[in-house]
Structure 1
């Protein structure tokens with residue numbers, strides 16, 4: 001990889017963006033302005049690293065010249081010591097630059113809307129869906145993220161048939177996107193009298209939150225329905241039509257919310273979910289095109305892929321994407337999931353570094 005050529009192109013782009021963003025007309029298109037501002041901000045850090053790298057390279061060349069031309073033994077010794085330090089510093093800067101050159105998912109900084117649905121396994125699948133929600137809620141607590149339930153459908157024997165919630169904070173999608181897929185559980189259900197191990201599953205979908213500037217929705221394309229909320233929540237569930245269901249006619253996507261006492265708040269939540277789902281449709285088309293020629297990428301979006309098995313009798317969790325196994329399942333279910341997320345991120349970064357090296 002010719003790093004300098006790549007970085008020179010990035011520096012030209014940075015300078016170009018600096019000029020574009022200084023034009024007052026750019027403010028008339030908020031979506032474009034937000035996109036270009038973020039790109040400019042992201043490039044600023046790598047250009048600063050590039051300038052430091054070039055400065056260190058110039059100092060290294062100067063030390064080499066001094067060693068070649070100097071006759072004073074003490075000065076040569078000092079230059080040789082400095083040369084070794086500069087070589088080490090240059091290598092460190094180059095590694096930093098390589099990591100910065102790894103293409104960052106533009107959605108990584110966003111909040112995430114997470115949907116957990118019980119799959120095969122009846123009551124046990126719903127209980128497991130509830131366990132997954134509690135696992136993510138505890139993880140969010142350790143990360144100081146805010147958890148807000150958007151919609152839920154509690155199951156009769158515990159857990160959820162479905163639960164949708166939003167995590168708000170810093171770089172949430174970057175961490176949580178690895179959770180999308182089918183989670184399989186093997187354990188003896190509480191309802192099992194013979195002590196037999198059952199296999200059940202729940203599906204997790206992690207979507208980057210979309211804002212109004214990302215998706216424009218024509219009100220004429222929407223069908224609204226208000227109805228009485230069901231399940232826990234107080235007496236209001238039986239007395240007011242506070243729950244909301246919205247259907248987006250062109251796509252057929254249906255969303256709903258019944259978690260708030262106010263119909264207006266439930267409508268706002270439902271609209272947020274709808275924007276996010278429509279945004280995900282756009283992103284999925286882009287991903288499919290981008291990943292068409294890639295092999296062995298770590299899955300972050302295929303909800304039909306079995307990504308993980310939780311084996312309770314053996315206290316084992318295995319992530320099948322990278323063949324990662326741990327034997328502290330109890331702690332994992334209490335929200336200690338950073339290890340597997342870090343391992344998935346590392347595997348993805350190594351793949352991306354290889355791609356950078358080949359371009």
Structure 2
């Protein structure tokens with residue numbers, strides 16, 4: 001990590017602030033700064049358990065907030081006084097309870113007075129029927145640390161350090177790395193294709209991971225291994241000197257995703273697995289525009305043939321009708337990040353799609 005003076009990076013504790021105080025300033029908090037993991041990861045039960053802890057006086061881990069109230073900062077992209085560094089899920093749980101989006105769990109017991117039947121109640125229910133309990137919630141003091149920094153690097157480092165024991169995914173760690181790589185990957189992941197067409201979830205950074213893989217393919221102009229160590233090394237290697245070429249690669253990826261948006265359906269069942277996406281991307285990349293309209297139907301028939309082939313194998317492993325090339329594809333599909341897997345699956349798809357195109361082109 002680059003040396004950062006204490007003057008440029010400082011962590012102090014905010015003056016005591018109640019939950020109600022932070023609630024009234026929620027619109028002044030950037031809940032989605034670049035380094036943050038995606039929100040809405042907690043279930044309603046998890047959120048309600050946090051509210052349980054607050055109402056029953058248990059300790060809640062401290063939050064870390066970038067503090068921009070001291071003046072202008074190039075880091076303050078949204079021009080808000082605060083940006084969450086660590087504690088996003090806790091803030092979302094608190095705000096959701098205030099908004100009536102979650103209720104207390106059915107097994108909740110209010111330790112100060114177990115006779116109060118609070119289980120299953122919303123915040124609004126508490127205000128009406130047990131205003132003293134609602135007031136206690138309002139007045140709970142959150143321990144929030146103020147983080148002042150002149151550059152993004154120490155904030156990214158702080159985020160990774162705070163979450164090191166929380167099983168961050170590789171995509172989440174890469175998203176907090178320095179250099180141009182994370183920015184380009186984020187830009188790709190925001191393409192409408194990931195919102196509208198893919199069926200695999202974007203939680204825990206699957207869309208970031210998928211974006212990083214195809215960016216690496218495009219940057220090196222070939223299919224290569226996409227395991228965590230390869231993606232990490234790729235992002236770390238992309239310094240400012242290589243930013244121009246990386247951004248050009250990113251623009252080409254966006255163009256291809258635009259084509260894929262036209263080829264695939266909204267929430268397409270063909271895109272239920274993140275493991276097949278990079279190979280489909282490479283197929284579209286290397287297909288000329290006049291044949292785009294044939295790609296999806298080809299993949300539908302290909303997947304149908306794979307399913308029928310597996311049924312044949314299940315019924316009789318020695319059946320002469322078994323397609324050994326499809327057996328090979330299934331084998332490649334078991335290790336979706338290996339270079340051999342990418343190359344093997346793409347070679348089979350390319351061959352079969354080429355045969356289909358030649359068949360339709362025949363007189």
Structure 3
């Protein structure tokens with residue numbers, strides 16, 4: 001019985017944690033929205049000292065997650081300018097010196113151009129994972145941008161075939177995922193927000209490229225879908241995903257979704273009964289820390305549809321744009337809420 005209770009309502013984070021103000025210029029970062037190419041001007045620390053500063057910031061993120069009681073943690077993505085650009089711009093076949101400018105919602109977003117075959121030439125996140133594992137006893141999660149999303153964040157000047165682009169990215173992601181597995185990651189998560197942005201493409205080849213990206217991976221496999229960072233995207237978010245039930249046929253073990261800010265209809269879980277759900281219960285559109293009871297009620301809403309052993313509590317998305325005080329407070333409240341609901345049902 002104790003083992004079953006231990007598996008009930010576990011807690012995790014999605015990926016990012018607030019980068020300290022002494023490390024990153026938050027105003028420059030926010031102005032870039034989510035950079036697709038490198039954004040080295042966000043760093044406040046000079047090049048020779050940057051790695052040491054990022055290590056120190058990573059230790060702060062690790063300790064905050066541990067102190068809050070989160071069971072499966074990340075490195076806070078302290079070394080990243082966005083969730084995707086560090087990996088995306090490390091690949092061969094990508095031109096970032098002459099970017100394509102995408103204009104959307106009043107923003108001009110420079111995007112890498114694909115000019116040759118996409119090839120991963122070496123590890124990108126192995127050192128990040130090793131640093132995390134060397135500095136915690138918690139379960140560890142490492143995140144990668146998913147192949148479908150990567151294909152939507154670049155301009156294709158080579159393949160002339162959206163599916164071929166996504167499959168090329170899938171092969172690169174797979175090589176990284178296999179190395180991360182060998183390095184001891186407990187959970188490998190693909191971030192795939194663009195599955196909902198392009199449901200037609202997702203329906204045609206989304207599952208195929210995700211399965212290719214995770215081929216041979218036997219550690220816990222997760223996929224994260226979201227509607228965007230709460231501080232950037234309007235609070236008026238959809239109440240349903242345009243691409244979610246289809247993931248029942250995907251090889252992933254865990255599906256991570258927002259449910260706090262968009263007030264998602266949780267009946268969809270009945271179509272995903274074989275998956276573990278990482279349920280976003282923490283609203284990231286505000287620095288206000290929700291009460292334990294508010295978060296507990298968000299967990300309770302899901303229990304008619306999914307077993308507590310298949311439910312993991314988490315924030316809606318990455319916590320990158322919160323203040324550190326708010327992020328820590330929200331994690332503490334989330335863990336306390338999971339403990340409260342677990343005590344009610346055990």
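In terms of distance in nm of label points 7 Å out along Cα→Cβ at positions 28 and 188, the structure with the greatest value among 1, 2, 3 is 1. Between structures 1, 2, 3, the greatest calculated value of distance in nm of label points 7 Å out along Cα→Cβ at positions 108 and 180 is seen in 2.
Quick note: the coordinates plus some simple rules give every number you see, no bench work behind them. Since we're looking at a predicted model, the values are computed, not measured. Cβ atoms are built from the backbone, for glycine too; each structure is taken alone.
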